[in-house]
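Student: Heads up, there are several structures right after this.
FYI, it's all coordinate maths here, none of it is from the lab. Predicted, not measured: the structure shown is a model, and the values here were computed from it. Cβ atoms are built from the backbone, for glycine too; each structure is taken alone.
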Structure 1
Amino acid sequence: MKKAKITVLGSYNTDLTLNVPHLPADGETVFGTQMKYNPGGKGSNQAVAAHRAGADVTFIAKVGCDGMEKVGFELYEKVGLPTDNIIRDETVSTGVAAIEVDNVTAQNRIIVIPGANMRITADEVREREELIANSDILLLQLETSRESILEAVKIAKAHGVKVVLNPAPFSDVVFDIIKDVDIITPNETEADLIAPGHDGNFQWAASDMIGMGCNNVIVTVGKQGSYYKGVKGEFVIPAKPVKAVDTTGAGDAYNGALCTALAEGKSMVDAMKFASAFASLSVTRPGAASSMPSREETEEFMKE
């Protein structure tokens, strides 16, 4: 089987996860049950997911030198993800995220302070042009600087590299690049922000995104699975039912696994099935990047 080569340009955040009996209402104080520091950031989560799913991953990111980045480097060493292209910047803080997780529903609420993520420059991306050019897929999110995203897409298109965009958190940079994106993967909320006016009907929103120039749209719809519309037709891949412990990073798990499967040459249907199983397994464990299953675990899970 062909080894997938994925370049992820994205964010690293150290996550401060707070478990609570219920998410607090405005003005309410809630006693939590647990606090943990975990490696996070959508780019980091997706890079680890793709690596755990079996890809050869290049992760381009930027962190500070304030000690908060050490949580991430410890994980990368543990899972064997190369760190050669994680840039250190002494002039800015490492990105951080405060995550509240409901112990009962496993739903979460997140505040992100991006720090170094927004300091990645176009020049720093351009210096890594060869790495992007030699990849099967460039995977992007929207937690890094606008200039880094625009430059990465420009390089990928110049070299015929497929671009997969997870448009999260939503930013209007989507409209600058959507015509150059091969696959866009919003969740329901992001789909409505990109193509508003459909009262949550993500099928109609997907049609609008195709009209904007992206030929393949995958909308992730949580425990219901994922919906595809594009050049391969229109279909839904249901998610296997699991008992969720923590849904943080589920979308990142899906994107990393999806890109790995597609880069290996799997069909869209089979890639989405693999990604859905991978993401389902990830929510049965606490944490984000640290919750990513192995390829072997995912393949066994798919046989059940």
Structure 2
Amino acid sequence: MGVTPLSHALVRELIHREEAAARGILLAPAAVAEVYRFGGVVGAEILRFQTLARGMDHAKELIRTSEARGHSVASGTVILADTLTGGRGRFQRAWHAPVGGVWMTVVLANTLLPQASRLYPLAAGLACCEAIRHYGVDAHLKWVNDVHVGGRKIAGILAETVVGPRFGEEYVLIGIGINANNEIFPPELADLAVAMRTLLGASVDVQGLAARLLAKLAWAVGLLHYEERERLAAADGGESEEHEPLLLRQWLALCDTIGRRVRFGFDVQLHPQYEAQVVGLTSDGGLILRHLADGVQSVEYSGEILYC
């Protein structure tokens, strides 16, 4: 199998050749162009490494050293490693990240208002799930940051907000890990994780997958900005009718969480708090839960769920 050299030019080529036309089903051509104008920064600079401890830590150090030299990190910068030796997911859980997967951190200057910026994890999850499904894998989203196939995790997303130490600029760091060709997992993960290669019976071009992920992330991030602008313009014009954001509609179309009975908690594996039925999502990505014990509804913006 040939290897596709990853570059911003390749990402833009994918957008022009495949993505933009497909998105034309969702929005008018002028609006699609606007979305990609907003999202065009994604992958503008790509930093490649054979080995890193953690991509998120490298991103934080890059912000610190860049500001020490008097400038900011370019929004959309991508840090890509062949392997991570100290990969961690949520709640400091170890993330197995050997050669063969996509291990990526994206640095974005956060210029969104809180309502929209809370949707970054969902935007990244949407892009990740779409990229995997492009290869014929029947992947689905689980709130808030997992992509799975038949209950086995194939990808995960970690989002973190960081403030630059000198200029006070706020960044969103999005870490994405995809099990592409890395089929061998530690014993504790063997029944919980799966790789694309196992499901497809063939290797995946990892660089091509990374490029496709960035092309789809350009859409999702651009859509966050575009929809915020449209929402603010409507508010300025006195329009009060609210519509479900397109980003959420796309996310929900690939999600199998709604309607499920779940166990919720912050680090739910060790500290489950309650069981509930998932009712839906709020417009800013909160999970609406109906508690099984008393029927009371609550909205959760962080934490995690396990399907019962």
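Student: Work out which structure the value 130 belongs to, where volume of the Cα convex hull per residue in Å³ was derived from one of 1, 2.
Tutor: Values: 1: 130; 2: 144.
Matching structure: 1.
Student: Between 1, 2, which one scores greatest on distance in nm of label points 7 Å out along Cα→Cβ at positions 85 and 293?
Tutor: Max of distance in nm of label points 7 Å out along Cα→Cβ at positions 85 and 293: 2.
Student: If you don't mind, there's one more thing I want to ask. Of structures 1, 2, which gives 1.8 when distance in nm of label points 7 Å out along Cα→Cβ at positions 101 and 125 is computed from the coordinates?
Tutor: Of the structures listed, the value fits 2.
Student: Moving to a separate point now. Figure out for me which of the structures 1, 2 the number 0.95 belongs to, where FRET efficiency 1/(1 + (r/R0)^6) of positions 165 and 189 (r between Cβ atoms, R0 = 25 Å, to 0.05) was derived from the coordinates.
Tutor: 1
Student: To test your reading of the models, identify which of 1, 2 gives 14.4 for mean count of other Cβ atoms within 10 Å over residues 45-52 when calculated.
Tutor: 2
Student: Still on this structure: Ranked on mean count of other Cβ atoms within 10 Å over residues 13-20, which label among 1, 2 comes first with the largest value?
Tutor: 1
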